Structure I
Amino acid sequence: MIAGELLLACMLDVVLGDPRWLPHPVQLMGRVIAWYDSRVRRVAHGPIGERAAGIALALGLPALSYAAGWLAIELAGRAHVMLGAVVWVLLAWTALAARDLADHALAVQLALEQGSLERARQAVAQIVGRDTAQLSESEVVRATVETIAESTSDGIIAPLFFLTLCGPPAALAYKAISTLDSMVGHQDLKYRYFGWASARLDDVVNWVPARITAPLLVLAAGIVSWNPRRMGQAWRILQRDAHKHPSPNSGWPEAAMAGVLQVQLGGTNIYRGRREQRPYLGDPHVPLRLSHITEAVVLMWMTAFLGVVLATGLLLL
């Protein structure tokens with residue numbers, strides 16, 4: 001039965017994505033983090049105080065999210081078994097982000113196709129953390145492709161992994177950790193201590209999903225292109241470059257994507273006015289171009305499909 005519920009949740013994500021009119025758990029998590037950040041920072045002083053407050057938040061919000069998900073399913077199931085199944089499906093749906101990722105990426109592509117670099121910069125700013133106001137067209141494409149690769153892991157495969165492992169409560173806890181990392185898990189002066197625990201916890205929970213995503217991306221490329229040689233080239237790049245990224249996890253899907261598309265990712269990024277040099281992943285066989293966004297989205301969908309097949313098979317076993 002759980003396998004069927006997972007498939008229904010995936011179908012809802014593919015068809016509906018994340019409707020803007022529908023309240024989403026991540027929005028509530030974001031409000032809780034913002035409230036805690038503004039209130040606790042008034043009383044937590046110094047590296048020790050900020051780190052202690054950050055650890056409490058990093059552990060507390062995922063635990064609260066897990067408990068809320070478990071309680072919702074349990075209470076609904078006690079009312080009626082079918083109602084419990086419906087709540088399971090709905091909560092699982094909120095943890096998945098394939099359609100939302102594809103929509104955002106294609107919005108960037110559409111803006112570039114229409115010749116509006118400014119709108120493309122604004123669109124890509126919705127899905128990346130770097131400054132986008134001065135990006136060239138090729139840099140907009142790079143930012144989009146890198147985000148598709150990374151989000152294939154943390155927006156699709158990772159939620160599927162935790163849904164398979166322990167159901168929607170675990171997936172919601174994962175989303176809480178991911179939201180914490182995106183909001184406070186920065187290395188700047190403001191969050192160096194307060195966000196330390198959130199960033200480290202995000203590294204831990206994404207370790208396995210990132211290493212599942214990368215080979216699935218390579219396999220997806222082989223299926224889409226019917227070219228085993230392309231898979232071999234991508235696998236070589238993955239093995240060579242995955243460890244170059246400063247993140248212990250992001251390099252895996254990004255190196256796989258670079259190898260699959262036969263492009264070079266990485267380079268200079270600017271975050272809040274601060275320039276960072278990221279290592280290059282892949283070989284520049286072809287320059288980054290607009291069509292690479294479409295190719296990356298296609299690979300994302302195929303990887304998501306393979307992930308669903310893998311998760312469903314494990315649940316059936």
Structure II
Amino acid sequence: MPERIKKLERWLTDQVGLPHFSLEPASADASFRRYFRVSLDDKSFIAMDAPPEKEDSHPFVNIAHQLRLAGLNVPRVHQKDLQQGFLLLDDLGSVLYLDILTPDNADQLYGDAIHALVQLQSKVPAETLPPYDRTLLMQEMELFREWLLQKHLGLSLSNSEHTLLTQAFEQLVENALEQPNVAVHRDYHSRNLMQANPNPGILDFQDAVNGPATYDLVSLLRDCYIQWPTEQVEAWAMTYFGLAVKSGVMDRTHEAQFLQWFDLMGVQRHLKASGIFARLNHRDGKSGYLKDIPRTLSYIEAVVARYPQLGYLAQLVSDRVLPIFR
């Protein structure tokens with residue numbers, strides 16, 4: 001038995017004081033965190049294992065508290081040992097949005113998720129979170145250049161092409177920074193939303209920041225793991241816009257530029273995500289995310305074709321990157 005699991009079992013027994021229980025893997029994510037279902041006779045919990053030399057669990061605890069104060073369905077932290085990197089959490093179940101989404105239930109499930117998102121944005125004080133600033137936005141897109149283009153695909157860009165790519169990144173940053181600032185979950189999608197009561201249960205919020213209002217929306221609706229028709233996505237986006245105006249997150253005068261904010265925010269996120277998927281493969285030995293890169297890049301291809309100012313990025317993705325995957 002791995003030493004970390006032995007330590008976790010000792011913590012649950014000796015410090016938490018649980019009686020006889022069984023421990024089964026619940027899930028793992030793209031970081032070093034792992035989750036285990038702790039089953040007792042009449043109920044279950046989730047134990048989070050986050051090695052402290054790899055993961056800082058303080059943000060998870062702090063943001064979970066803020067989200068619960070805002071009335072959102074996130075796991076309650078019952079016990080914690082941040083020195084060892086162990087948390088005991090509510091068990092929100094095992095049914096991810098990704099497991100159950102169909103054309104028949106998508107309106108209801110996305111409707112619930114959009115209402116919860118507006119609740120998060122309107123009730124969680126963004127100023128208490130780290131800033132999603134120019135530096136961080138640019139660092140994220142550089143993952144596309146470093147890990148996808150260079151490391152994974154072995155593409156070589158000329159100096160002028162590097163300049164054009166950086167200019168595209170800068171335009172995407174400007175688009176992000178001109179939006180209203182809100183609390184941003186930063187990974188609000190079908191693998192982190194659970195079918196629960198109330199719906200949805202929200203996971204993986206520890207990287208929350210103070211940033212652009214459309215970031216979580218595009219994470220949800222242009223999901224790297226499941227794709228919907230453009231017309232349906234835009235209809236859901238406008239449903240969000242109406243609720244955001246009512247809640248004070250946005251102003252009615254933002255309507256003219258809202259879909260451009262949404263589109264270009266998605267390009268920034270999908271550049272980042274495709275770079276992360278490549279990095280997970282090469283650095284962390286997690287190859288399973290490679291299959292999601294073509295879908296992620298296809299969002300970029302579809303959007304940038306409508307924005308002439310991103311012509312070089314359109315050419316790069318359509319002519320040099322996606323053909324390799326196809």
Structure III
Amino acid sequence: MKANLLQAFGPDHLRFTDVPDPSPGPGEVMIRVIASGVNPVDYYTVTGMRNVSPMPHIPGVEVAGEVVKVGQGVQGVEPGDRVVIYPRLFDGTCDLCLAGHEHLCRNGGLYGVSSNGGWAEYAIARATNVFRLPDSVDWDLAASIPVAALTPFHALLEAGVVPGDTVVVIGASGNTGQFAVQFAKLMGARVLAVTSKGWLKELGADEVAPLEQSLEALKRMTGGNRLADVVIDSIGKRTITTSLRLLDRRGKLVTFGALTGEAGLESISDIYSRELRIIGVTGGTRREMARLLELASRGLLKVRVWKRLKLSEARKALGLLFSRERDGRIVLRA
């Protein structure tokens with residue numbers, strides 16, 4: 001089969017080449033890949049910023065496709081099924097797994113990082129990581145559910161968003177941002193999308209404003225006497241100070257990324273004097289992924305795709321990922 005194979009770290013070492021066809025072992029499923037998302041974590045994998053195994057390596061965290069073969073003992077999926085892969089590897093036996101937090105498994109990892117991934121014609125996954133995909137869910141959306149959608153869904157649930165809350169989404173036009181806007185709206189919140197892209201209103205944003213005008217826009221939304229109940233920030237160092245300033249007393253900052261670098265908190269006294277909460281999240285649970293698929297099957301989720309590239313163009317996709325021109329998701333298609 002053809003696959004994007006990483007021989008050594010760095011985008012220049014990612015080659016679209018022939019590799020042996022995989023075969024599912026006991027409890028595993030072989031999938032013909034139809035669509036794969038392109039994420040910062042894929043870039044970190046290719047550049048060696050993650051602990052990658054095995055090497056040489058096939059990246060690709062977000063994967064959707066059709067089942068080709070199943071290994072011994074597999075139940076619940078069969079050849080021909082449309083499926084999507086839950087990207088967290090877990091043993092199912094540690095205390096966190098048993099408590100329903102398999103995304104934090106003490107002995108786990110990330111599909112496409114701690115295992116070969118889906119930037120190939122065929123992919124192998126454990127049956128416990130494979131979810132059947134409703135026929136009504138298109139491939140672009142399917143390839144966005146495992147990371148781009150699941151992460152902000154988990155984040156907003158952890159923040160405890162309720163109807164009437166005001167939610168600010170920093171980087172709202174990005175992979176996770178566009179889904180955070182939709183989920184916050186579905187949860188009954190008023191949503192400020194911090195971006196220069198007006199199309200976020202089509203996904204439910206009540207207001208759209210660039211970062212430098214976000215405070216003024218937020219005050220217009222709330223009548224000037226309150227700020228945000230929740231701020232979602234996956235950007236990091238460049239935006240974290242603004243995010244804290246946008247929070248109302250007892251507000252919650254939820255973070256799951258540091259695209260612009262790690263950052264220390266500048267004002268500890270501001271955090272405790274206003275009783276701010278800072279919540280870190282990563283990924284999401286299988287239960288949450290099942291809920292997402294149900295929402296998607298009802299037509300409640302959308303994805304804006306900027307470019308659809310061929311599987312052989314993975315290196316080009318990584319080069320475009322951080323482009324200022326990017327206006328939505330990048331998806332690799334078979």
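Here, each number is a calculation from the coordinates, and none is a lab measurement. As the structure is a prediction and not an experimental result, all values here were calculated from the model.
Observations, loosely collected:
- If helix-only ellipticity at 222 nm (-39500 (n - 2.57) for each DSSP H run of 4 or more, over all residues; to 500) is computed and equals -23500, the structure in I, II, III: I
- With Rg/Rh (Cα atoms, Kirkwood Rh), for residues 90-161 alone derived as 1.16, matching label from I, II, III: II
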